[in-house]
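Next up: some structures, all given as structure tokens.
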Structure P
């Protein structure tokens with residue numbers, strides 16, 4: 001159990017601020033960028049805790065509750081007296097005091113049990129004890145929060161389409177200004193004089209570098225060039241975006257990366273990369289585990305659809321995947337594939353491949369049961385049996401929200417979109433990849449998937465990492481992952 005302690009640097013005494021609590025501080029899941037902080041004059045501490053797990057004997061709720069709350073405590077008091085200022089039944093986190101001590105900002109999700117609800121920016125007035133949502137007119141989730149030194153503005157980052165942008169918000173008026181739009185910008189810090197905003201900046205063709213924004217002139221300056229010499233040795237094309245009209249008329253954005261030394265007169269195989277989450281996004285960023293440029297480097301045109309469920313396109317778009325895992329997201333992806341083939345004559349329609357991780361792994365398993373248009377598929381850490389996944393994951397709120405209940409209360413939906421129920425239709429070769437220490441999507445999902453494929457006589461292979469989790473993080477394992485990935489799809493090219 002993780003408690004919050006206060007260390008007196010002068011006396012060396014230690015005080016357990018959450019004594020008697022059976023809940024972790026910070027919470028083990030769904031926390032923010034910072035989940036405990038001092039008020040400017042040190043008279044108060046704000047932190048995040050899951051109240052559903054506070055009392056002894058309620059620990060079983062840890063897997064079913066997203067009800068993190070923002071709590072205040074006076075460190076000068078000998079007794080533990082908590083003052084909860086958040087009121088929603090959803091996930092509240094990331095308390096941040098304004099420099100003048102007047103406000104406490106925090107993020108709040110409204111709906112209980114939903115980990116991908118809109119993260120609203122709330123302002124708690126420490127004098128009036130009133131809280132208000134200052135982003136109620138904004139239809140996207142707030143990321144990291146940074147106050148200006150004069151406490152008049154808040155800077156935050158957020159997904160917006162394929163970008164991760166930085167915004168400036170007037171605390172008094174809620175006026176919003178987009179100040180850094182393109183690529184992927186995040187993790188801001190502001191200078192003491194309030195004139196410069198520092199942040200991390202990346203795009204698919206550039207790993208993270210540090211940049212500075214002059215808040216007076218709007219000029220952005222790149223401060224570091226750590227990868228300049230390495231990048232000079234590489235040939236990469238910029239990420240492009242294209243839009244597709246889905247079956248129901250909704251516009252769906254996809255990213256496209258062309259292979260190096262691209263020749264528009266040639267035909268290239270296409271690799272469809274499907275993101276996880278499922279409430280996530282493929283953005284214009286340099287991702288070490290699912291690197292679009294590395295996939296393209298082997299001579300593939302890479303497309304990455306941001307299908308229904310993706311973030312950055314409004315909460316309604318994000319919500320649309322819940323209860324419909326194999327429905328609109330699948331047809332969105334197929335529409336994007338069709339549009340790419342029609343729009344880009346350099347794509348070879350006879351050589352199509354798809355790969356994804358987590359929900360993306362689920363989707364490749366689902367695709368294998370719905371169509372044989374792809375030459376080969378790769379399922380990394382994917383869900384294969386929705387019912388058994390419920391009994392082996394560490395976050396029960398997730399399947400209960402996504403499948404609108406438990407396997408016994410809504411069995412029909414679990415069966416409808418579970419790939420294992422449709423395995424008799426699979427013909428496409430599948431590479432299954434999983435880590436033994438994956439507790440989000442347990443390894444049993446991969447064992448089932450591979451066994452079903454083998455028993456059906458479908459060409460298949462299993463790459464198993466006994467020392468990895470939901471993600472492949474070790475460098476040598478990553479090399480094996482990529483090499484096996486490419487070896488698999490190369491053998492099925494026509």
Structure Q
């Protein structure tokens with residue numbers, strides 16, 4: 001079974017599975033297709049994180065996020081009068097980690113050649129495809145960003161206007177780059193013609209990147225982090241991602257009788273909001289500090305720490321002020337999950353961060369660069385300041401639910417800062433309120449941002465009024481909170497149960 005945010009990607013994954021490939025093979029093929037057909041969300045100029053659970057084995061985490069270039073010192077930025085890294089700046093482009101991650105994962109855990117897994121993506125980039133409705137919705141919202149850079153404007157606007165649903169779109173330059181990767185593996189991206197062209201583009205825009213920065217790119221296997229919740233183990237990738245925020249939220253909520261509350265009611269939403277506010281405060285404390293050790297992280301994940309946090313929440317009144325500083329609210333990501341015939345499970349997330357990333361396109365290679373470096377600060381006193389070889393804060397987080405030493409549900413929820421809320425909302429929908437996978441994904445969502453609760457249209461008017469009576473400021477959200485996919489592995493029944501969020505264009509399919 002495969003569940004992705006775009007039907008073309010789901011089909012690509014199934015084609016690989018039917019041809020005998022395993023879950024890693026299928027996930028990489030689907031991710032490559034998404035890098036073509038959802039260009040506002042993802043691309044080979046971005047980063048990824050992966051959780052892989054071999055059937056009956058321990059979960060493996062891979063950090064495919066890139067690093068700041070060797071010349072990117074805090075001192076350089078301060079000396080040049082740069083006090084903030086803008087999203088549309090070449091300085092926001094850390095070296096993309098996606099292609100290295102794909103290549104490494106296939107080499108270590110796959111059964112196919114990388115080139116074969118890229119065939120579907122190459123064909124779509126070369127011959128074109130019709131744009132899906134959600135993709136078109138995003139495309140129209142960010143027209144101004146696409147207008148700002150000449151190569152981007154020429155490629156991603158149609159006679160100066162956004163492409164619409166049903167329009168055909170192709171990227172032959174990207175197809176050539178993908179062919180180079182298919183032939184040479186990661187070297188086809190990080191060395192030679194493609195790397196040289198990307199460096200020229202970034203340097204012309206003021207970037208400090210070099211071909212050596214690209215050539216030394218390497219992701220990392222890392223130890224997953226986890227917590228227990230309602231008899232299950234919830235597994236996340238460790239920082240520089242923010243999966244630990246979801247674990248903190250779950251630890252706090254574990255002490256409340258959520259099952260006794262209306263899943264759509266104000267009390268359930270209020271507790272989720274307050275737990276999120278406290279967890280996001282911890283995110284800021286952790287990333288602004290200099291101690292990134294596993295031991296320090298565990299202080300935030302301890303159950304007794306959650307007990308103390310829980311005592312700060314009142315059922316009768318919202319906390320009086322914001323608990324966390326704001327990170328950019330809008331970013332774009334794709335999530336996918338695959339489980340193969342042997343029950344090997346993959347939870348896979350791929351991102352450009354902001355919509356269309358930095359908006360900076362290398363027209364020779366078709367690579368749109370992400371802007372993850374905008375989450376660095378330029379401050380020598382902060383643990384999150386930019387420095388050579390450093391990985392920025394990441395919002396993307398794949399999730400894995402396990403029980404009795406084996407995976408039972410790879411899952412993910414997209415939507416930038418919303419993602420820890422999304423993981424928490426999805427899991428409590430299933431484990432506390434007994435919703436099935438699809439209903440749990442579709443369930444209306446809220447998110448707390450800038451001292452405001454942003455509510456989707458599915459939140460009932462009486463729930464909104466009750467939240468306001470508790471002291472929350474509630475406003476309708478302009479766009480849906482993310483998307484999401486999940487696959488439940490029913491080990492006893494021998495079946496997979498998948499779901500795909502209607503906030504995106506995708507689907508879950510199995511055979």
Practice item. Out of P, Q, choose the structure whose coordinates give log10 I(q)/I(0) by the Debye sum over Cα atoms at q = 0.06, 0.10 Å⁻¹ equal to -0.25, -0.72 when calculated. Key: Q
Review point. Among the shown structures P, Q, from which was the value 0.30 of FRET efficiency 1/(1 + (r/R0)^6) of positions 112 and 192 (r between Cβ atoms, R0 = 35 Å, to 0.05) calculated?
Key: P
Point to revise | distance in nm of label points 7 Å out along Cα→Cβ at positions 32 and 376 - highest-scoring structure of P, Q | key: P
**Study point:** If helix-only ellipticity at 222 nm (-39500 (n - 2.57) for each DSSP H run of 4 or more, over all residues; to 500) is computed and equals -11000, the structure in P, Q
**Key:** Q
Check your understanding: Which of the displayed structures (P, Q) returns the greatest value of relative contact order in percent (Cα under 8 Å, 6 or more apart) on calculation?
Key -> Q
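Where a number appears in this text, it was derived from the coordinates with a stated rule and is not lab data. Computed from a predicted model, the values in this text were never measured in an experiment. Cβ atoms are built from the backbone, for glycine too; each structure is taken alone.
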